[in-house]
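Values quoted throughout were computed directly from the atomic coordinates according to the rules given, and no laboratory measurement underlies them. Only a predicted model underlies this, so the values are computations on that prediction, with no experimental measurement involved.
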Structure I
Amino acid sequence: MRSKDAIDRIVIIGGGISGLSSAFYLQKEAERQGRSVSLTIVEASDSLGGKINTLRKDGFVIEKGPDSFLARKTAIIDLAKELGIEGELTGTNPNAKKTYIMRDKKLHAMPPGLVLGIPTEIRPFLKSGLLSWGGKLRALQDMLLPARPSEQDESLGGFLERRLGTEVMRRIAEPLLAGIYAGDLKKLSLQATFPQFAASEKKYGSLIKGMKHNRRTTAAAAAAAGAERQSSAFLTFKGGLTTLVKELEKALSAADKRLGVRVAAIERAEDGYRLKLSDSSELGADRIVMTAPAFAAAALLESHVDCDMLRQVRYVSVANVVMAFDKAAFPLDFDGSGFLVPRSEGLHITACTWTSSKWLHSSPENKVLLRCYVGHSEDQESVKLPDEELIAAVRRDVELSMGIKTKPLFTEMTRLNASMPQYPVGHLEHIKKFRGALAQKLPGVWVTGAAFDGVGLPDCIRQGKEAAAAILSQ
């Protein structure tokens, strides 16, 4: 048994938000327990933060990776408080609440009361031009259909189709929810993505009734909180999401950070583990937190443990194209935050955020900023187009959808290759079994991150905190 005064050598593989959160909470929990730890973060790229990448240019605040997070998932708000940057949080423009969905190349406003694609107000839903009357009536049958007795996992798309019908699933839910995962809902695990849907069916016998109750509960909680930002479904930082990364770097000033180097192999050693790095150096470790993508984790662990579960997590590539314009020459005034594009519309873009309308801090008052998204699990070819062709395709889609022919002041394109993990049906059970096997084969090694239990920033931070607790309790 190690003495209380022994120094735990802990290596965190991956310097994205999962790795940084793991390191931060390892440091904090060790201090609380009065333990000494030596933290080393190994990151293959030349900077920390993973996909978080804020560009400041000509007065614009441009997110080249994720641009915000769900306010109801409080792990990131809690972390901001602990770092002393809670005051930097900001919500969306309260005058840009509308979101549109394309149907037959025209933009239709999402009806009030639509929560994650689920109608909770019937009258606006019936008036919407997004669906046929047959599709609307089929959706309302959810309130009459019995709940499924089985508690086995199923696909998210299969569940929504069973409760609300194919039209709602394809025309509303898929463009809305697939924007989070860039995936095919018929292939994504319900329990690993939106377990609250299954819980609503089980408790209320109806997805619509359950989501209506949840909406009222959430509204009451926000009112009780009394904070202005709680009225916003999404939050970010005024100076961009790199604000969080920079503060974490400061908080982890004592940690050894190995940037631009990969872990090439993990070997057992008499005193724990030996990590061989791509620059031919080595690291000793008592414990390891693995936050790399599932395929990278599998490559390092498969000589020790069966990694079939990790190999089942497929990754999707996406891209985003940001365009800036002079407001004086721009032909539109936006009354919302952007629009979503169902796959059936045949466009290259899957969504367009009217960024300068949605986030008032993102653009000078006399400018306009748009951000278009490209790529999903069923369209990986668009992401592979050469830069000029991809930008031209996005501009054609922008002209088709909004009539905008104005030449941008500048364009920024970002490719996020193999960045979106796709959780297969049965994913949570697979994780549980894998972690059990890993604990037997490689005690003191913990796997976490977007590949496991949530892809959003708050999910990754929560998992980092859970990883710290797990690794220090072993």
Structure II
Amino acid sequence: MSSLAERLAALPADERAKALSQLTDQEAAALLFDWRGFLARQDQVAPSGDWDVWLCLAGRGWGKTRTGAEWIREQVQAGAKRIALIAETQKDLEEVMINGDSGLLSVFPEHERPHVRFKPVRVTFRNGAVALGYNATEPNQLRGPQFDTAWCDELAKWRYARETWDMLQFGLRLGDHPRVLVTTTPRPTELVKAMVAGQEGKVHVTRGSTMDNRANLAKAFLRKVEQRYAGTRLGRQELNAEILGDLPGALWSQGGIDAYRVSRAPDLRRTVIAIDPATTNTEESNEHGIVAVGAAGSDQDQAGYVLEDASQGGSPADWAKAAVALYHKHQADAIVAEVNQGGDMVEHTIRTVAPHVNVIQVRATRGKHVRAEPVAALYAQGRVRHVGQMPELENQLTQFTNEGYQGDNSPDRADALVWACTELFPDMVDTIPDVSRFYGSRGSGGGFLAS
């Protein structure tokens, strides 16, 4: 499976020098852009045969981005004229698919490099072909344009995966045989499972692991991920590219979350931003869970809508700014903050950013999975719905079991979600004995104990 370049690099220095000495300078320079004959492994070359979708399910560092960029280059050379480039976000489109070290601009010799215009992204190739860039947070961008070729990157992480994919299918109507390349680390989402099952046209599936590309990855990186993640559930997904099923005794299932997923929330009567802050700020620290959830309906018929997962790493000032930004974005009624570790300092940190927001302090006295169980029951009843996909949050939810959390690190995203639902639906979530709630009045900073 190794490429000719990898085999050449593995030779002793004298043998490698001898082999290269037989090439002219022009031939040696050409090897740097010879994908099929020199640089690519066999599994990175587009398959032959009759297919509509080439699905590359591969681990981190396998070479998915380079494979996608090189495939687009080949399609342009073969006569493709109208191309769609779709990333998870606009930032990923610009900094990974286009400008990244393995992105589209990197695979062309300088004299063949296409011209790029940003915002909106438009790539014009030397032969007149054009690629237009889109992101999966705005599916309606794809309503109208038409294409003969498309490259979809990290589809399993797309916020509105099904909606974006369906809009793309309506636009793939040019040429004799429109084709799509999907490069993604797998997750057990509805769309990924449908592709693997052959329900999205004629799909050719290529699978690969991180270790397939070990010759081009830093030894320190390989050592670290093997020691930390080998054999773990996260490692099986992110390194070995396995599509994992539900855990025995899981409180949430991916299928259950998918069943009630919506593309937009209705009018909401109350919205909260919940924070589960990490206790430290180092490279090894857990993330700060920051999740927005809203409630719709009457007091008798309520439903929750998970609006956004904005969890991140960083300093206390960083998470406070992110939480306040989310508060204003969703016109929230309160920020709910767990204070087990930080006490009043958590609220103080928020108020240094926004002195007049409504802060509700919550303190846990029982385990995470015990608090999670009644919220999971609301999901099972279809009372809580996700607006679009939130892969990292959903990954944590599906690793909660009736025996505890089975994932790696701390489930900060999931914990923030549980706090938000507990605050919005106190009568539906029977966790009052588990929580002491301290309410700060809007704009004050003082508070009183609420039973």
Structure III
Amino acid sequence: MHRRPLIVLTAVVLAALLTGMALARTDLWDPRRIDEVDPYAWGVQVRPDGERAVILPGAEVSYLRGSRVLAPTPDTSAGQHRDAHERAQADRDWLAAGSVPGTGSAYEEMVTGALLDIRALTLDDGAALAGYNPNWRYVWPRDASFIAAALASAGHARDAVEVLAFLQRVQHPEGTFEARYLPDASGPPDGRGIQTDGTGWVLWATDHVLATLAPDDPLRERIHHDLTPLLARSTAQLLHQAETPDSLPPPSADYWEHPEQDLTLGTAAPVLAGLHAATRIWSGAGDMDLALRTGAAADRLRTAVESTFGPTYPRYPGGTDRDAATAFALPPFQPEPLSEALGAWHDSIAPMRRPAGGLAPGASWREQSLSWTPQTTLYALVAAHNGEPQMALDWLDWVDAHRTPLGAIPEKVSPDGTPAAVAPLAWSAAVVVLTVAQLEDDGVLTPAEQVRDN
């Protein structure tokens, strides 16, 4: 169980208040706007029969070691006690079958919890749920793509392929995706409509999964064979998106999930990331014709994005509002930073920082005072990939300090530093795994890094 001493909580709240005061002085947020959002859950549990359930805030419970199974209570029957321990052992066996990025570091416990939450939220058919509260109990192609990437980075590539296979089952024949899907793959739960970025994220994730596999791993052949419809349809769709007079995709809702009349960076950059990924995928598959086509399309789109959104990379062309999608203009989403994007990314942090110390989806995001962990963790991931390891560690420390009492990473953090909204949020958990894996690969998380003042 995740415990935070009173002194740490006091420091966190004090830091949040000081940060809020500083932001108010520089008019980076409106101090009159305080968005009150209660925590909707402290965690998710897997029952001995395999069913999932939300753990409500205030629940006095604990997990069995290395699992998301609740510890039996004195009134638990002998059979239920046995089943709970067997289910918990299955979680521990699953962890042991892969790896835990950051093992031996200050982040081992957080990453272990993130992986267990991802496992708890991923159903047997590969449906990777965003969360388990009712309004999050769906599969977002974007979130699922990051989950697949994180699973592969932790040595669970077969599970990652199942997540991608689910996305293949729900994908439209022309290669597009709805904003989200019911977990039984029967279709979308509402009329939010198509989001172009989903196709780009799926190809980016598939390329990441392939990159984690050894050259002779038979899973490579399975991906190229069993996921051919997903890869072919997605590639054709992205080529279509870039076959416009200005080489830019048409407007679409992006991760903000708002109807858009103008193209956003949150759509253009994932399409570019997907085209670059497609080039590597098809080159690896030996289809050089398709690799050349996607590579040429990526080159044209990159030039168009740089000239249209650069050098500041705002949300809309010609605009001024900073957007967390600036992260998508940098590695690991692009092979190399777009022109002047690294500076724009640094400059975007201050206007998006919120009172508790995390980031908002954008400077103009409607909620003025809430920190969002998906965007905060994305900036940690980008920092890890772009020569800013200390920044990545600082963001990870922030996330670690704002988890729920059960160790889950919440979707949001209130101005006073308390977890808010749904917890766990699988997208944030996945990005934490990816960030720590990158820092470990770079040798940043050495034995000297094992003790950090969180």
#### Entry: Origin of the value 23, 49, 24, 4, 0, where P(r) over Cα pairs in 20 Å bins from 0, in percent was derived from one of I, II, III
II
### Query
Which one of I, II, III has helix-only ellipticity at 222 nm (-39500 (n - 2.57) for each DSSP H run of 4 or more, over all residues; to 500), as calculated from the coordinates, equal to -10500?
I
### Task
Please state which of the structures I, II, III yields 25 when relative contact order in percent (Cα under 8 Å, 6 or more apart) is computed from it.
I
